[in-house]
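Please treat every number below as a calculation from the coordinates, not as lab data. In this text the structure is predicted, and so the values were computed from the model without any measurement.
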Structure I
Amino acid sequence: MNCTRVVSKGEIAKVFGAGGGTQIKLGISVSWYEKMELLKEIK
């Protein structure tokens, strides 16, 4: 199995006074990262 995953990130555009953070595009569904315990929801 090829475990290489493409992840892109960039700055969120400042529109209507918001933005300026970082947006991340994962290479596979979020549920996969959760199942591998690489990502979890923080409440």
Structure II
Amino acid sequence: MSSFSKEELVRYSRQMMLPEIKLKGQEKIKAAKVLVVGAGG
């Protein structure tokens, strides 16, 4: 079973079709964390 909601499957379905990403890659992207530094003025 997928860890994605129906809405997420619809939203990300096109990139999950890519052989470089697929479901496993999208799961990694979903679990990733990003830190943005210096985005101010």
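Cα extents along the principal axes in Å was computed and gave 42, 22, 16; which structure, I, II, did it come from?
II
Given that helix-only ellipticity at 222 nm (-39500 (n - 2.57) for each DSSP H run of 4 or more, over all residues; to 500), derived from a single structure, equals -15500, which label among I, II identifies that structure?
Working: I: -3000; II: -15500.
Going through each structure in turn, the value belongs to II.
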